[in-house]
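Below are structures written as C-alpha cells.
No lab work stands behind these numbers, since they all come straight from the coordinates. The shown structure was predicted, so the numbers you read here are calculated from the model rather than taken from an experiment. Cβ atoms are built from the backbone, for glycine too; each structure is taken alone.
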Structure P
Amino acid sequence: MTRPAKVIIDGHAAKKNLEATRLHCPQSKILAVIKADAYGHGLLRMSRIFNEADAFAVASLDEAVTLREAGCRHRIVLLEGPFEFDEIAIIDRLNLDVVIHSFEQISMLEHTRATLSVWIKINTGMNRLGFDVDAVAQAYHRLSSTSSSIIFMTHFANAQVRGDVTVGSQLSAFDTAISGFPEEQSLANSSALLTFANTQRHWVRPGLMLYGVSPLRGETARSLGLLPVMTLKSRLISVRDVKAGRTVGYGGSYVCPYDMKVGVVAYGYGDGYPRSANTGTPVLVNNVKTQVIGECSMDMMTVELPDSAEAKFGDEVTLWGGELPIEEVAKASGTIPYELLCRARMRARYEEVGL
C-alpha cells in the first residue's frame, strides 16, 4: 500500500493568488519569489503556474540553472547575488539579474568583462544585507560602468505588522539614498504591498501571499482574499480506546483526562511535519477539528478522536490547508508558516490539482 502521507498543490488557487496580487498593485511589475523550491511547493511547478509574473526571484545560482535548463525564459533575479567570482561567467551566460549588496561583489564585477543587470540593495534599517545609505552613491557610480541596467531595492524588517513605524523610517531612508537617481525601485514584499501603498514602486516582490498564506501578523489568508495552495493530508492507520489515566506516545507525555478514542495518523517529522507540534496543535479528522496529543514521532502522530468525527481506520486527516489555516498550525507549534511550507519537501508524495 502506498504511504498515505501526501502534499496537495492547488495550481488554480496559486493562479488566483497571483491575480489578487496584481489587483493590489496594478501599476507595479511582479517579481514572484520562488526561492527554496518555491517555499516547498516545487520550483519548476510554480514557475509554470506563475507564468504570468514579470520575473522570478531565487536565492541561489543552482535554482536559476534549474529554471533555465527547463526552458524558463523569464527574467530571473539572484536575491543574494554571486557568492564567488567563478559564478559570474555562468550568470552572464544564463542572462540573470543579480542583487549586489557589498563592495566585495562590486570588485568581482569590476574584474570581469560581463555586463549584468544589477539590483543595488540598500540597508535602510534591517542591518542584514545592503549598502548603508551614505555608501549608495559610491556603489552606484562604481556599478554604472559594469552594469547594463540598475534597479534600487531595500527590504523591510517589520512590514508584517500593520502600521509599524519603522516602515516609514526605512522608506524615508531609502528615498534619501536614491535622491537624484532615475532608476527603477523595488521595496515591497507581500506584507508591505498589502498594507503600505507608498512602497509599491516599479517592482514588488510577493512571496508568501502567492502561496495563499497571510504575511501579516495575526491575520489569516482568508481575511486577505487569498487561497491556500498547499494542503497536507494523510489517513488514520489505527483507532483505539484508551482509558482515563493511561498515557499515549513516547515518554508518556500525554495522560488521557478521560476515556477517549485515540487515532494514529501516518504523518510525522520524517514527512516534514514539525516535531514541535505537540498536544493542542489542530488537525481535521473527517473535517472535524480536533488536536494532536502527545509527541509527534518520525512516521506517526496521535490525535484525539471526538465522537462527532465518527472516525475509523482509513479515514482522512488534514494537517493544514483547506479549512485548517496553516497560520493556526504554525502558531500552535511555535514556528512560522514559512518554515512549515519549506519542511514539506521531505518524504511525503506530491499531487497537483486544479489545473
Structure Q
Amino acid sequence: MKVFLPGPTAVHLDVLAAMARPQIGHRTPEMHALMRRIAPGLKRLFGTAGYVFTGTCSATGALEAALRNVVPGRLLNLECGAWGRRFGDVAAANGIAVDRVLSPWGEANRPEALAAALGRARYDAVAVVWCESSTGVLNPLAEIAAVVKEHEDLLLLVDGVSALGAVPVSVDQLGIDVLVAGVQKALAVPPGLALFSVSAAALRRAETVQCRGFYLDFLRQRASADQDETPSTPSTAHLFALDAALQRVAAEGMPARAARHEEMAALCHRWARRRCALFCDERISSPTITCVTAPRGSDVAAFLARVRDKGFLVGRGYGELKASTFRVGHMGEHRPADIEELIDVMDSCL
C-alpha cells in the first residue's frame, strides 16, 4: 500500500532498518553518543541554539506539556480548524482558562484579529496551529509571532506537527517559545516520538509554575538533556530512526526539501482545480497537505475505497469536513513522480 495520508506517511527503508538496531541502555555511553548525534540536527531543523527535547509519546503529549509548563492562568487560542480547536480543548481539560479567536474553516488566522484580542485582556500565552491539517491551511506564523512579541511576558506556543521538516523555520528569529512536532509527518519516521523546542523564556516561566506535570516537565527535560539523556525510559528504536531521518534531511538540504514539497503541492493543487476544487485559497495552502472539496453529490468514501483498491491510501476529510472533502498528504519521502502516479490513479477512480 502506498500511503498518502496527512500522517503517518511513508518511511524510507534506511529509517526502518535503523529501528531494528540492537537495544542499548538509556543510561549508557552509547545513549549519550546517540543524543549528541541527534541534538545538532534537531537544532538546525528548529532553527534554534536552545533546547529541543524528545518525548516518547504523540505530539499531543508535548502540546499538553507546553500548556502545563507555561500557562498557569489564561490562554488565547487561535482556531481555524479542528486541530486549532483541539489545542484549546487540551488546555481546558487541564483547567486552563481559554479564550478563542475563531476564523472560518478554510481561512487562516489573522494577525489583526489576534492583535485586537490581545488589546482586550491579558494572557500568559498564545497558541496556534502552524499547518491546520483538517483544512490544508498554512497559517502566517511570522506575522502572528510578530504580534505576540509586541507584548511583554506573552509566550507563543505552536503546533508544528504537519509542517516541521517541510517548511523552513527559525524559532529563535521568530521568537517562538514552544514549537511541537511529531516525527510521523514530514520527517517520515513511524509515530511514537514527540519533538519540542523550548525557549529560555519558557523555561523561566516553568520555574514559576508548580503543577507542571511529571513525565514531560520542562525542568526535568532540561536537567536530563544537559546529561545527554532523557528523564524517563525512551524508545531507543525511535531515536535511532530519528537519527537516520535527520541524516536524510541534512543530505538533501532544507532549501531543496522545501522546494520539493512546494512542487508536490503545486501538482496536487492543479489536479484539484481541474477535477474537483481546493477547499482553501491556494495562496494559504500548506505544502504538505491538500484538502480537496469533492464534487457535489459524490460519494467520497466510495471514491477513496476505489483508490485504496488500486493500492493507494488517501485521507478522508476531518471533523466537520469528513463527508465533503478528502486530504492528500504529500510530505516526507514522497517525490513529485509519486504524486503524478497518485493523480493518474485518482483520475481513473473519479
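Side notes on the structure shown:
- Mean count of other Cβ atoms within 10 Å over residues 7-14 from the coordinates reads 21.5; which among P, Q: P
- For 11.4 (mean count of other Cβ atoms within 10 Å over residues 295-302, calculated) the corresponding structure among P, Q: Q
- Test item: FRET efficiency 1/(1 + (r/R0)^6) of positions 111 and 175 (r between Cβ atoms, R0 = 35 Å, to 0.05) calculated as 1.00, pick one of P, Q: Q
- Which of P, Q yields -7000 [helix-only ellipticity at 222 nm (-39500 (n - 2.57) for each DSSP H run of 4 or more, over all residues; to 500), calculated]: P
- Relative contact order in percent (Cα under 8 Å, 6 or more apart) - structure with the largest value, from P, Q: Q
- For distance in nm of label points 7 Å out along Cα→Cβ at positions 135 and 183 computed as 3.2, the structure of P, Q it came from: Q
- Parent structure of the calculated result 44, 21, 18, given that semi-axes √(5λ) of the Cα gyration tensor in Å is the read-out and P, Q the choices: P
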